[in-house]
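Following are the structures in question.
What follows is calculated from the coordinates using simple rules that are stated; it is not laboratory data. Source: prediction; values computed, not measured. Cβ atoms are built from the backbone, for glycine too; each structure is taken alone.
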Structure I
Amino acid sequence: MFVRLSQVQRKAFNFRFQARLFSRASFSTPINPARRSTAIAAGIGGASLGIYLHFNNTVYSDAADEGLHATSYPWEHNSPFSTFDHASIRRGYQVYQEVCAACHSLDRIAFRNLVGVSHTEDEAKALAEAIEVEDGPNDIGDMFQRPGKLSDYLPRPYPNEEAARAANAGAYPPDLSLIVKGRHGGGDYIFALLTGYYDPPPGVEVKEGLYYNPYFPGGSIAMARALYDGIVEYEDGTPATTSQMAKDVVTFLSWASEPEHDERKKLGLKAVTILSGLFFISIWLKRFKWAPLKNRKIVYNPPK
């Protein structure tokens, strides 16, 4: 008798518990649309940030953190709606050829990349033809020298790394193709390094063959000061001060690191314009087409 009674009570308890759950699920408070929109926006923002961090291939050198931090300069091309100063790129290429190319290579830039950016096609062809390029083999299997073409890359100052180290007391001059993207601080660091040569302060000893530069890690650098006032004579008559040459060569190296910079910004502006138009069109469709369908009510009037 007692067992049967407990079973009945258990069934009654289960029935009341399930009924309570059903009532809570049926008459629960609906989700606030504002909270739902906030949650969706936060999810989209988090996913976008994750995708950006995953595909962002910009790598900085942590060793630069040991040196003096460079000042942040107002580079015009860093603005989202500004392109490179192409006159500065042309002057920077001249500084690179007359000052930097004796030690540093630029492996990722070909003469054809200069066309329409800093030089005309005829000027770029003349620059390419001024060098001799080893090609071949010919019909008899020998290598030969020929004038350069637009498809050729800028020549290296040394045939290999060992020759570069032997000519620079063991130091290896880095390639400058991605130097702006590969250094912490980017163009600010390169500009500060080129203009940051000073006499060592009292108490600081610099080893023989090195030069004091507080922006370089450790304060000592194997590269001597390369830019002096008037060392280059610009074609357009711009005064060739140290800061002007440093600005121009940094602009040129920034372009070398991102040759697609201008086209990317133009394409981005077009995409923003088109997507903005589509966004407002979608709002219009939502308001005038789907809103009546979603807000209509069907009422059943029973026959009298």
Structure II
Amino acid sequence: MTLRRLRIFVEVAKTGNMSSTARKLYITQASVSQSIAEIEKKYNVRLFERLSKKLYLTKAGEELLVYAQQILSQEKTIEDFLHQASRDRILYIGASLSVGGSILSDLILMMKKHHPDVQDIVTVNTNSIIQEKLVNNALDIAIGDSKPKVPDLVCEPFMKDTLMLVCGRDHPFWGRQGILLKDLSCEKLIVRDSNTSSMTLLERLLTERDIPYQVAWMCADNEASKKAVRNGHGISTISNRLIQEEVNRGDMWALEILDADMSRTFNLMYHKDKYLPDYMCSFIELTKNFESLNPL
């Protein structure tokens, strides 16, 4: 049984005439007659009685008509849904905690300017959770600061992000252009939680060189870290892109750690089998060009 045969059957039931059905469906009368005959032959059931040159439904035909109309109605519902789905342009974007706190907001604004019709739904979480969501198709695309451990994910590095050491006005580092790692010995550090990469990098470097340090504060986000730094509770490392306003206002001082590489790579990730609609391709291109379009 096919939808075409059901559609022909329903129309014959409505008109009681095969030639009228043929004209309405833009097919030949022979095609209409053949379709009805094939149903009756295959299922060994009579669907119509011919009386005075008009076709009337049998009892079996009346019952089939109910089911056929229900099925064709469902087909219309499915078609309406698919047409609407083609207009509903939604991009599920994931970002690691570091990316979510640095470039993501500006990137989303860029996307809205180019595709105002695309709705973005954003998830910010740890790198591992973001990658898991990509594999499970819960996200379309993501940006993280660590390479995926899953071979099914495409990984495209697109920019470097530099972490700067920041301190408040009353700290001895204020006014200095740079320090060495050993200068951080016994300093009070304001760190992000253990799932972010910024302080993981600094703590790893200090540990590798046997330089003692003290974790004074552990903050959930960059804004809390910056406020703690401004109020003199310790020093921290924060993305250079996130401290420009505070540094320009004179609320914080930023300096380099001269004997350590404090840069990290941001990676664009998506599943290798992912279908890429035009707006997702546009997001990929905007992401790749983000650094050149948003210089410091």
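So here's what we get for this one:
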quantity: Structure responsible for 33.6, 113, with Rg and Dmax of the Cα atoms in Å calculated and labels I, II on offer; calculated: I
quantity: When distance in nm of label points 7 Å out along Cα→Cβ at positions 49 and 73 is computed for each of I, II, the largest belongs to; calculated: I
quantity: With mean count of other Cβ atoms within 10 Å over residues 161-168 derived as 13.2, matching label from I, II; calculated: I
quantity: Of the structures I, II, the one that 65 was derived from, the read-out being percent of Cα pairs over 18 Å apart, for residues 137-232 alone; calculated: I
